[in-house]
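No lab work stands behind these numbers, since they all come straight from the coordinates. Remember, it's a predicted structure, so these values are computed and weren't measured experimentally. Cβ atoms are built from the backbone, for glycine too; each structure is taken alone.
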Structure P
């Protein structure tokens, strides 16, 4: 499906990013990864401007073009009570600035029919307490998606995926953890990798500017206290 295509993936050495990278390789893509974890292409921090520039230069020197660009590197998750000014800016730098700047660096080298994919989160539309840095970054990614789709019209399709609960250890959950999902289970990285492969392919040629939520239906389920077995248990103040 991606035979001989050049695919660039941030945060591609572990978790969802690794699943996407492995799936792309399986279909014949040449995969270029940047991750803080050791990998076979480029070890570096996407929050660092110089690292992004060196990464982009290595890609272009090696291949001269980019067919697929996946922005997956996750931002820091801290909340209002503990997140510092510097940490909040770091989350935005990794989550929003890095996808913008790497796209800017690689835009002149986008191949015909190129696809850009950003990994957001179902938290771009809902929240738990004390998740402000991560949630703000993911919301920025969702908005950046449609902005880039319009700017790059005719040059690349741009879409995002918003995963829900994805267990990167492929744990099999039973009981309430599974049952609370209308799909009946917790997700795993392949649920995201399969969608990434589709969006990167020519089969998705009429899809751009979209944010696709893959969460087993959780964001579609209405919850009310004492309704259908749902009960709110408030934490007592200490």
Structure Q
């Protein structure tokens, strides 16, 4: 992809201060885009909690106060992860607010200003189709944004393409896992943020012009791997 593919494009990234979101924002900037980030973490970006309606409205107003159009929206902010044993009603609602309601409302606020050829990417998770115990709040939010993706794709037909990406294990700290952590995966390694950023930029480019309403799982093949007791030394312990 050419280094100026997104030159002067206006890109909005939620949860863009660290991890996958930061990598995505940096890659867009490297392609010449004008990137607006919102995150709870302090920094030079817009600081705020996207679970709050008024924060989203203020952020959208700031973006639209500087630009008359938006080319790309990346809904990446991380929901709370708590399980049914400990998660309160309020915490579960908060996870859904960050993970589903905020992406919906941000798109709604920016929708009248979407540029021709606009693209929206929702960051889901491989947990939208599989689970570990005690992850209900996060899993529900990620399942919700995966479904929201195809709903928006249909509603915004002809105005924006909408896709989601479901990352698996992504080493956001670049720890460099080796041994069983890596070799258990069909791709023989743990993922890193660039694995996700590369797909985001592709989906937002003209090369993906016929892709919308799709969910793409980037997990090193883990969700395709069947494991039974006794396979490859795996054993069930209770």
Identify which of structures P, Q gives the largest calculated value of distance in nm of label points 7 Å out along Cα→Cβ at positions 47 and 215.
Q
Output 16.9 (mean count of other Cβ atoms within 10 Å over residues 103-110, calculated) maps, among P, Q, to structure P
Output the label of whichever structure in P, Q has the greatest value of mean count of other Cβ atoms within 10 Å over residues 119-126.
Q
Identity of the structure behind 2.5 (criterion: distance in nm of label points 7 Å out along Cα→Cβ at positions 23 and 87, calculated), options P, Q:
Q
If distance in nm of label points 7 Å out along Cα→Cβ at positions 7 and 151 is calculated for P, Q, the one returning 4.0 is structure Q
